[in-house]
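Nothing in this text is a laboratory measurement; each read-out follows from the coordinates by a stated rule. This one's a predicted model, so the numbers in the text were calculated from it and none came from an experiment. Cβ atoms are built from the backbone, for glycine too; each structure is taken alone.
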Structure P
Amino acid sequence: MKKTAFICDESYFWHDTGNGALFSLPGGYVQSDGHAESPETKRRFKNLLERSGLYEKLHKIKPYAATEDQLEYFHTKNYIQKVKDLSRIGHGDAGELALVGNGSYEIAQLSVGGAITAVEAVVKGECDNAYALSRPPGHHAEANLGMGFCLFNNVVIAAHYARKELGLERVMILDWDVHHGNGTESAFYHDPNVLFISIHQEGLFPAGRGESNHIGEDNGKGTTVNIPLPAGTGDAGYMYALEKIVKPIADDFNPQLIIISAGQDASIFDPLGRMMVSAEGYRKMTKFMMQLAESNCGGKLVAVHEGGYSTAYVPFCSHAIVEELSGITTDVEDPFIHAFNGVPYDQLSDHQKERIDAIKSIHIKQENY
């Protein structure tokens, strides 16, 4: 049994993305509905952990708020002040689809702090691995711009913390959110000491980012790996990409810590993606990453929650991840997968294999690999 830390705070659920439909303000022909980045996906995940009995068996750690100096590991002073000002006013957009509510600045500080807390606990040996249920998410946030529901880049700052304050040299970040982690890529595009790999749906938000030929620049050339997959890719396609691309590159890089940007919006029920990953698929991906961490960095693995917008299904995908991290099984089963009987979510199609093999060939040609 692994000792798995779980980091969360009630404040995360109080970040207010306002009233709207998907991500538009109500009015005209847009009838009021819930914002896509609702607290319900994450609150219901935590509720499921408690309902199954798994929560009480996890090592709970209270997150602390990141300092402004830590936010400046990536973000500009002007941008930090902008979020702070909007939070004080109680409403506004910190960039592109990055809504700020009353108190969101302090909650976002705590969200960053949750990722840092998880990294610190794992690196210092307080636990074997950790899951940070952070909110607001972070992987789209650029140094001077909020994007895609993200205010501060939790994973980027946690990776900087691991290197600046914990003394690590090499950190790997795997982003399996269905959307490309543009902010994380920007942070480390020229950095040879952070391996960033993003597996995402091709042609999705943000436009023009995450192409397979975006491989880093200067000393960082080859340590950015983008794996844009065709819509409809499911469990088998994701596992094939992990086995054929992620593993050899990670083994060559030999990270001292692996961080997962864990967005469960590649699931078969997500309204903002068109992939077909099941809860069992997330379990298998987690097991794969645990084995990768075990062979490279003594099992040091941290998952930080990102996206995922199916309030019904995200809890089951995320619960499967934590079950696998902890090695604790419960009687929770996927209550929805029967709806996809006959759908090839667990089969690797020819065009998916061809796409992944073509991406692999790009990185085999790089000097580092």
Structure Q
Amino acid sequence: MKKVSKLQKILPFIALLLTIHLWPSVSVYAVDYAIGADLSFLRQAEERGTAFKDEGETKSGLQIFKDHGYNWIRLRLFHTPTRLPNDLEYTIALARDAKKLGFKFLLNYHYSDTWADPGKQFIPKAWEGKSHDELVQAVFEYTRDTIIAFRDAGVLPDMVQPGNEIIHGMLWPDGKLTDNWDNFAELMEAGINGVDAGRGNAKHPLIMVHIDRGGDKKRTKAFFDKWHSYGVGYDIIGQSYYPWWHGSLLDLRENLIFMANEYKKDIILVEVAYNWRPAEYRNKPAPFPETPEGQRQFLDEVHRLVLSTPDNRGKGIFWWEPAVAGGLRRRGMFDDDGNALPVINVFDRFTRK
């Protein structure tokens, strides 16, 4: 009988350990399927007297979404906003309301005092004039301290995205792409490390990297190939998908398949919307009518594509932003009188027992 050495006995266990994904090395939240809504303006709308109704009955906005199967809320955070409500105190209060109803919570850092998106990434006024190293330290400390504040309030995020739609970088000009990839990677890593430093002994929130190229395989590949060359750990690919900007449903399908096969990461469409009255397609053919029913059909089809992502990598959809007043209401899920539109019912058949 051939003698088996001690090394041979443990080799299978070594091989098993080498196959374990090492980011992060602590426990994390599970990636369940996210039926989500960015409700960052909801509290302000309700405080200003907007009433949201479901089948004629006035309810809190959060309760309406809970009743229709929504299980995640996404909230943006501005550093020191002067015009918009989304500061730390406001965001904690809304997160607390959502957590009481059982929602999971995705925190969206803009690292700006106002909107940060592909066309603008303004440095917060408090950070103007800082060197790159000082900006890296500021991102780390601000992220750490705000995560501590959420944790102490009992609403530690389940998922965090450092930066919003960062295809062109963040904190311009220091982290602007494509020229400053090294700076950008260090700023992102500072944010991710800040999340880890602020969580204490709690589970590590999932980390999302969010760009706005849902139907653009070429630009998605260019960004994530370069991003992965820095070896910074993260969990979720986040994409925005608005068809008038980001391509057809076939383009979206192609990119979902590509991302799942190429990067072996879970994927969430973290910003999706469609208008229920004419807006983007007044002068060109639309994939769906810009009507209440067309809006419902759009979300139904996008959801079907996410569910069919290879290897079960499609992990959810967040609508942006369904419960607002004013001009953005055309992309919301409520009409001008506050009544829920047909799109609110898309997930009912998937979540009701």
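Where does the value 18.9, 56 come from, among P, Q, when Rg and Dmax of the Cα atoms in Å is the thing being computed?
Traced to structure P.
If mean count of other Cβ atoms within 10 Å over residues 62-69 computes to 20.0, which of P, Q did it come from? Computed on structure Q. When FRET efficiency 1/(1 + (r/R0)^6) of positions 78 and 174 (r between Cβ atoms, R0 = 35 Å, to 0.05) is computed across structures P, Q, the figure 0.70 traces back to P. Suppose you compute FRET efficiency 1/(1 + (r/R0)^6) of positions 38 and 214 (r between Cβ atoms, R0 = 30 Å, to 0.05) for every structure in P, Q: which one lands on 0.45? Derived from P, not from the others.
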